[in-house]
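Every read-out reported here was derived from the displayed coordinates using simple, explicitly stated rules and does not represent laboratory data. Remember, predicted model here, so these are calculated numbers, not experimental data. Cβ atoms are built from the backbone, for glycine too; each structure is taken alone.
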Structure 1
Amino acid sequence: MNKPVNKKKTPAPLEAPKLPAHLPELTLVNMQSYDNIELGKVQDSFIDNCTARKVSFDKMILNNVTFTETSLTELELTDIVFERCDLSNVNFQDATIHRTEFRNCKLIGLDLTGATLRNVRFHQCLGDYATFRFANFKQVLFDDCSLRSADFYNSTLHKTMFQSCLIDLAQYSGTKLDGIDLSNCQFSSLGVGLEDLPGCIISREQAAVFANLMGLVVKD
């Protein structure tokens, strides 16, 4: 009797944002808590010194929008595209993000602590020092991103993919890496607990880095 062959499961494709063919131009000013903003395109804009909670964006495109001194806690994003936006040091703690794409965005120091992300893609984003502590990921792709010193402490990575990313000095302590493929990412050091490593997929060249984490000496 032939034994069954265990095949590696390919992650299901991400659901893309569901957007109508045409969206009217919108201007974002004076956002207030509990505002519901939907069905529009915002471009070449500055959002400055805005503090609110439980704002929701639905079916929108934000193109070349810069956020400064902005805190939108418990933000809800559904069917959103951020294109060439600057979200550096923005506070999106406890956000809920569904079917959203960040394309060519600057996300340095973005705070997504405690966020829930479902079907989210980060493509060619600069996310150094971004914070994802205690976040819950499912069907999330980081594609060709810089995540140096990003913080994934105690987060949940379910069906989360890192493709061709720079993750040097990223912090994964308390985060189970079982099934997470880092084999085509670049790093010389990671913050990770030994108990979280089983099942992590790495390349032969990266094995020496993990050996050093375990106190082993690799001999040529």
Structure 2
Amino acid sequence: MLKALLFDLDGTLAETDSVHHPTWADLLKPYGYSVDWAFFQERLSGRLNPDIVAELLPDLSEQEGLAMVEAKEADFRERAAALEPLPGLVDFIGWAKGRGLETALVTNAPRENVLAVVRALGLDEVFEPVILADEVGVGKPDPAPYLAALDALGVRAGEALAFEDSPSGIASAVAAGVPTVGVASTHDPGKLGSLGVALVVHDFSDPELEAFVEAR
């Protein structure tokens, strides 16, 4: 029996890649990187900031890397005020809550970004618990964040359903044994469908979604 819905943040609650992309592009341009959309999706989207900096800018000191990450995320938070929920999200969450389902957040994003995004979307009081990769100690695609969410909620993997938009997020949820819905807000639906998801939707207004959840 389904008891909990576990949501990713970036690209799942809102289409944030269109904000992250120019933020990274501006930051990396002085270092010789031309961050087009393909580069962003392949090398940046869904990954942890320290891993990105270590790979792309290995000559930076730890302190310089941290300063870069902090500057990038501060810029993102300023731009995030204009974000809107993915179509159908608010109604879908209300529908799920009305059926007694728990709603949790599982994300690689830093806490300040989480607060900025959920505030911009008007979803401040919706998600409990909020599982942060920073606090778990390892991020997606490792299954640890989803395992931590299951533990916090006291539910088994088969009693939860995850919503993820990126290959790394899907890998995390699937590895934790959580049935997963791929949200094709920015990635190709066919690619997401090949990663072990139970269903692919473009957004939360998809007519298949509620029937799929009710059947769990």
Structure 3
Amino acid sequence: MTTTAAPPVDLGRLWTLPGVYAPQADTHLLARALQAEGPAAGMDVLDVCTGSGALALLAARSGARVSAIDISRRAVLTTRLNAARAGHRVRVLRGDLTGPVLGRRFHLIVSNPPYVPAPQVRRVRAHGPEVAWDAGLCGRQALDRICAHAHDALHPNGVLLLVHSGLCGAEETLARLTASGLRAAVTSRSSVPFGPVMTARLPWLRARGLLGPRDDTEELVVIRAERP
């Protein structure tokens, strides 16, 4: 396992509509893990919660067959435009997590889902910038469903790469993935300064005991899970 402040990965020139999650430290950390897996021609790759499409396009560079999903209409449009500008073929679908590809299996799944704990549990929505980060009181609103469905969406020996905040509980994610039949481990960690959303919620996060009074960075984790 690596513990590092990950250097940026060359994700190419990306354009994002207002309200679409632009690549940040978590994107680059997951991009490094994706590169390490070596996606190749003939592989079926799925990017769940694609946002700008950065990870989908990174996989498509290798010639892999890539599908990308997001619940946000703006994210779907952004990814389609970025794929067209880069000259890559990416099947972009709108929907909730793996719902649009139910019944299909993939060799590699990557996901940078919403994971920021939020004071209120909101219904799954397709609009508003907060759809890219708000994830319920514990930050696991999307994570738990990904853990539940990943096994059935993977080929044997297929791999899930998942990034989220340490505030959500990496051990909980590992336990859920293991219970579903996957072999899971944290493969990299990185500490980053709080972004605007986390900074705005510091009093609430500290009141809930998710952060200490002197904590001034957020730990990101990448989890790799493989279907036997």
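Given 48, 32, 18 as the derived value for Cα extents along the principal axes in Å, for residues 64-151 alone, which of the supplied structures 1, 2, 3 does it correspond to?
2
Consider the structures 1, 2, 3: one of them gives 1.0 for distance in nm of label points 7 Å out along Cα→Cβ at positions 88 and 192 as calculated from the coordinates. Say which.
Of the options listed, only 2 reproduces it.
If you work out relative contact order in percent (Cα under 8 Å, 6 or more apart) for 1, 2, 3, which one comes out largest?
When relative contact order in percent (Cα under 8 Å, 6 or more apart) is calculated for 1, 2, 3, structure 2 comes out on top.
Here helix-only ellipticity at 222 nm (-39500 (n - 2.57) for each DSSP H run of 4 or more, over all residues; to 500) was calculated and came to -12500; which of the structures 1, 2, 3 was it taken from?
Attributed to the structure labelled 2.
Quick one: semi-axes √(5λ) of the Cα gyration tensor in Å, for residues 56-95 alone came out at 16, 15, 6 when computed from one of 1, 2, 3, so which one is it?
Matching structure: 1.
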